[in-house]
Structure formats: structure tokens, C-alpha cells
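Take a look at the structures listed below.
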Structure P
Amino acid sequence: MARDISSPMLASLTSNRIVPGFLADIVFRSGEQHVWTGPCDLVWNGNAYRGVGVLGKIGGIVEGTTVSADGSSVSLSGIDPALLSESLSDVQLGAPATIWFALFDAALNVLGTPYPLFVGTVDQPVIQLGVEDLTITLKLENRLINLQRAGMRRYTAADQNLYYPDDTFFDWVEILNDQALKWTA
């Protein structure tokens, strides 16, 4: 499958030395957060990315030849346990999340345009409480997971009026439930 990799990234990939990194954009109730796997802060695309270094971890990202809703995860460790309730109340289920693969030069400047490895939504957090700190792992779901969910629409007048208040088509469906119809030949 063809990739839209920028020419500076492609040149870096074919060189003898690469400096890879991952950037993550995740929306929380308090706002969008930007972090990356490096040791210092970084500015890219008008956003300030906080460097989490070894305290951050990204789960496996799977790509296959079949249509499947493979998810991923992001973890942050070293969190003060006193911030547990505040951290959990800030998680917004279904919020957008994007993980980018980026290449850097020796001065940690982004080369070209990072490649979006994963685009999805935030799912349930998993908490691992240690003696002095805690780790929060956010499960990320692929947008294709919505194809596996049942539709919540009903063939009723009330449901139709939620989206189209002036439509009266389904007013007759409820009446048909009580009708005894005879078919004649």
C-alpha cells in the first residue's frame, strides 16, 4: 500500500542514521493534550508537545490486509497517586486520539511531516497502582469499531421526529400493529 511520506522523512529513512519518535494528540475534558516520546518539550504544527521520555509507552499498532478494528493504547507512569481521581475524571470516552510517527535530526527538529500511525478514539482507562506512583493506560479504539455496534434507530414516529420533526410518515406504522388485514386474490 502506498504511503504519503514526505520527502525529508523518506531521505532520513534511507540514510544511515535515523532518530525516530512518536507524538500523541489526545482530547480530554480539560482540553487537548500533546505528548511525545522524547526527553524535552517540542513544538510541531503549532502545538507544544510535552516530552514524557521513558514514562510514556505506546501499545502495538497493527495493520493488516483485512478490514478489522484493531486498537492500541497509550500509558503514562510516574503519576502521583493523589492525582488519581482528578486524572480519571478528565478522561473522556470517545474523544479523538492520534498517534504520529516522526523522524528528527540531531537537534530534535521534526523532519518533514510526521506520518499518522493510528487515528481513533479513547476507550476505558486501566489503572495500575504502585507503592509510590501509578500508571494509567488509555485503551484506544479504531474508528472501525463503530461498524460492529448495533444501530440505535427505531422505526417509530418518536424516533423519526427526533431528526425530522415535521415528518409524519411513521405515524401510520404504529396503527398498522393493531390492524387485521385480509388479503384477497
Structure Q
Amino acid sequence: MISHEHKCIFIHIPRTGGSSMEMDICGFDYGKKDEKLLYEKHLTVKDSINLYGKDIWDNYFTFTFIRNPWDRVLSLYLFKIDTNLIVDRGFKHFLENYEVSPWEQTPDTYENILEIPDGAKPIDFIGRFENLQEDFQQLSKKIGLDKYKLTDGYNKTYHNHYSNYYDGESKKKIYDLYKKDIEFFNYIF
């Protein structure tokens, strides 16, 4: 997502509160099925630089939000059930068949946001879903947004703490898939 008004580019990692951010920063409404918005929704850093240009990338404030992979995958599962993208056969079944989907771009957030093409500046701000409101408030100040509380609930899933849903095998599967993220961003189960 790009906002020329706020001179910022958002790298939207799925299931990190990003749809609410896009609505609050740019007024995007995904209910309208705008193909351009849908295309730009989950671009990688490399794709964003290719689409918007290196000059804009280097001169705009760039940011993303990340989320604990175990929590993010649980949220993805519940979102897919809520939106009828899958038939609910249980979380264990989902995890046994889980593969990173194309709209998640790469298996690791790390590869999506930290592997910057030569000569481009690194991403300016990495917020955490675990500190969503506080980090959104910091972001708002940096981009000149006069809204300091993120609209709550757009595409939100409701569940108990993610650790209640995993067993040893499923916990390891997510660790193996998202090892770079877990280690680089210091996530623990």
C-alpha cells in the first residue's frame, strides 16, 4: 500500500492488523473489490520497489508489522474458516496440510521485508502485532496521521492464546517453516 498524502509505503504481512491500518491511513475499503487495491495489498519489498520505483521507496517512510508465527498461522486458519475459504476439519488437520499460500509471498517474513535490493534503503519501521496499538501510535506520529488508535476489528479473529491450540508436533512444524522469523525477531512459543 502506498499513501502519497502521508508519503509512506506499507508492506502488509497477512494477519498482522494490516487491513485496519490501510483503512485508517488511506481509507481503503476492500469490500469494494478494487482490483488495484487487491493487487497491492500484500506486495513484498522487492515488488513495492519495482511498482512504485526506487526513488519513491527511498524517499517515503516505509513500514511493516510482524506477528508471532504460531499466533499468525492460527489467525490465518480462523480467518479462512470465517470467510469460507476452507471447510473446518480442525486445527490439527489444517496444520497437517498447511503450506504457505501464494498471497503470503514467502515462507518467512524475514525474506519479505529484510532482503532489500541493492542500493535501496532498508525498511524504516517494523512494528509488532503484539504491541499493535502502541506501535501504531508511534507510526502515526512518524507519518503525520492525526489518528493514534487503530480501528479495531477489521478481519479480526477471536481465539484463546495460540499456545492452547498446538501440540509438540504442530509447534515444531511452524518452527521449521518460520525458523528465520522466529530466530531473527526473537519469538518464542
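We did not get these values from a lab; they are worked out from the coordinates using the rules stated. Small disclaimer: the values here were computed from a predicted structure and weren't measured. Cβ atoms are built from the backbone, for glycine too; each structure is taken alone.
Brief remarks follow.
- Distance in nm of label points 7 Å out along Cα→Cβ at positions 7 and 143 derived as 1.4 - corresponding label from P, Q: Q
- Which of P, Q yields 1.00 [FRET efficiency 1/(1 + (r/R0)^6) of positions 15 and 159 (r between Cβ atoms, R0 = 35 Å, to 0.05), calculated]: Q
- helix-only ellipticity at 222 nm (-39500 (n - 2.57) for each DSSP H run of 4 or more, over all residues; to 500) from the coordinates reads -3500; which among P, Q: P
- Across the set P, Q, volume of the Cα convex hull per residue in Å³ reaches its highest value in structure P.
- Top of P, Q by relative contact order in percent (Cα under 8 Å, 6 or more apart), largest first: Q
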